[in-house]
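K.L.:
Listed after this line are the structures, all set down as structure tokens.
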Structure I
Amino acid sequence: MNATTPAENRAVRQLVSDEEWQLRTDLAACYRLVALYGWSDLVFTHISARIPGPEHHFLINPYGMMFDEITASSLVKVDMDCNKLIDSPWPVNPAGFVIHSCIHAAREDVQCVLHTHSRAGVAVSAQKCGVLPISQQSTFVLSSLAYHDYEGVAVRDDEKPRLQQDLGHNNFLMLRNHGLLTVGRTVADAFLNMYTFENTCRIQIDAQAGGELVTVNPRILDGLSQVMKTVTTGLGANIAWPALLRRLDRESPGYRD
């Protein structure tokens with residue numbers, strides 16, 4: 001299944017620092033997890049991770065590779081002008097670059113940007129009401145949620161300032177008529193945010209198919225960041241990330257190559 005050879009894997013490993021290789025491993029794992037949980041859209045969405053340093057270089061998927069094929073060495077390293085910094089036979093999706101590059105440029109606190117076109121996410125993004133406060137999951141999303149109106153496929157640079165402004169300092173962005181986007185200070189944080197966002201949307205669609213909805217008291221939304229710290233015992237997404245990697249090692253090994 002892997003799209004790189006052992007020799008190519010070794011070549012990339014020798015070209016990057018230990019810190020970058022760990023980031024590549026985590027990002028490849030994130031791609032595999034998105035595939036495993038059924039959030040991928042063939043080859044058409046993206047997860048990116050900024051490499052630490054002043055250059056604003058980041059890693060993104062090789063366009064044309066399925067998410068369950070992606071490995072640490074196959075990820076494409078680019079600069080803010082989409083120039084490849086390590087040779088790769090794979091292109092970079094222009095729409096993915098526009099969205100991810102502008103967020104990395106605006107949010108120094110963000111290491112990872114995760115974007116999906118899941119069925120439930122797109123469904124809720126098309127609802128005028130947006131995310132409703134009807135589940136425990138939704139309360140965490142609503143505490144840091146923004147919206148961005150649909151402007152067509154995101155291939156124009158002039159959309160970047162509006163994406164940046166709409167996201168602001170939030171961690172969840174609903175792209176109207178398009179899908180979901182999360183950010184995190186680590187790859188694990190961005191993944192856990194998307195897990196919560198996706199389940200929020202699935203629950204909403206299911207609940208709307210039933211009877212009258214009960215909404216959460218707005219006062220419960222206050223202080224949610226501290227509640228999340230308590231729930232995760234101060235570890236954030238790291239409370240679940242090692243277990244997720246163990247699942248990958250059982251069900252989708254090879255992402256570390």
Structure II
Amino acid sequence: MMQKIAKSYKQKAYLGRYPYNLVESDNLAKYYKCLTDFGFLAAKVKHPELGVQALIEDYDLIDDAELLTHPEYKGEKVKSLKLIQGALRLSAHILAQDPTQLVEQLWGRLLYFEMPEIKALLEVARQSKTTGLRALIPNLTPPGHGLLRTLTGHSFLVSAVAISSDGKLAISGSDDYMLKVWNLQQGKELFTLTGHSDSVSAVAISSDGKLAISGSWDNTLKVWNLATREVIASFVGESAISCCAVTPDGLTIVAGEESGRVHFLRLEC
């Protein structure tokens with residue numbers, strides 16, 4: 001039993017720290033080889049305490065300029081790393097739920113590209129899976145074409161979204177009556193806010209990122225403290241709240257109603 005625990009700890013330490021250690025020791029050749037090695041990618045994606053997001057972050061350990069000026073590197077190698085990272089980011093919402101889909105996701109998104117390193121990666125990926133169906137032509141959205149990432153969590157139509165002024169958080173409102181707060185840098189859901197009794201139709205975030213405002217078809221507008229995840233103020237209209245906004249000082253909220261009314265509300269904190 002102790003041997004299994006020790007082995008598990010060593011594997012986590014290796015998968016988690018190896019790319020970082022290579023960059024710290026200026027061994028960029030091995031760093032590049034590691035992040036184009038399907039075996040390493042698959043092991044990290046499947047590890048229960050690491051996963052696809054930890055792997056995506058490995059590609060940001062060194063910036064493009066540093067790679068491009070390194071004597072062992074050329075533009076095509078840097079591009080290969082970015083394309084693999086982009087494919088992983090596009091596939092993250094699927095791989096987080098089912099890591100066994102790595103082969104299909106990489107194949108479907110990277111088969112567009114002819115770089116030797118990517119072709120070698122895909123060939124190893126192909127050989128690793130002897131059962132199941134595999135597309136003969138690229139059939140998924142490739143990296144580098146606008147779409148950066150997809151996040152999943154709502155169970156019905158998403159009808160409203162807002163992004164914090166620093167670009168780190170996003171909030172979405174849905175017909176499932178919920179608001180979800182997302183970390184855009186890590187591509188994951190942070191928490192869910194519940195309290196509406198009908199579809200959420202409008203969301204906004206204060207400029208300091210501390211408050212969220214939501215409007216709903218239950219005729220209410222709610223103000224949420226994102227630190228405590230609690231409602232700190234609520235307003236009841238005569239009809240559904242269809243839109244909302246908050247002033248830069250965070251003290252005045254504007255809300256539009258289905259009835260045609262526009263409300264200006266002073267927030268007393």
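K.L.:
Quick check: 63, 47, 41 is what I get for Cα extents along the principal axes in Å, calculated from one of I, II. Which structure matches?
P.N.:
This value belongs to structure II.
K.L.:
Thinking only about relative contact order in percent (Cα under 8 Å, 6 or more apart), which of I, II has the largest value?
P.N.:
I
K.L.:
Here's something else I'd like to know. When mean count of other Cβ atoms within 10 Å over residues 19-26 is computed for each of I, II, which one produces 14.8?
P.N.:
Value 14.8 for mean count of other Cβ atoms within 10 Å over residues 19-26 corresponds to II out of I, II.
K.L.:
Out of I, II, which has the highest value for FRET efficiency 1/(1 + (r/R0)^6) of positions 179 and 243 (r between Cβ atoms, R0 = 25 Å, to 0.05)?
P.N.:
Checked I, II; max of FRET efficiency 1/(1 + (r/R0)^6) of positions 179 and 243 (r between Cβ atoms, R0 = 25 Å, to 0.05) sits with II.
K.L.:
Next up: Comparing mean count of other Cβ atoms within 10 Å over residues 43-50 across I, II, which is largest? Kindly include the intermediate steps, with their values, before the conclusion.
P.N.:
On the way: I: 22.6; II: 16.8.
For this comparison of mean count of other Cβ atoms within 10 Å over residues 43-50, the top structure is I.
No value in this document is a laboratory result; all are computed from the given coordinates. Everything quoted here is computed from the prediction, not taken from an experiment. Cβ atoms are built from the backbone, for glycine too; each structure is taken alone.
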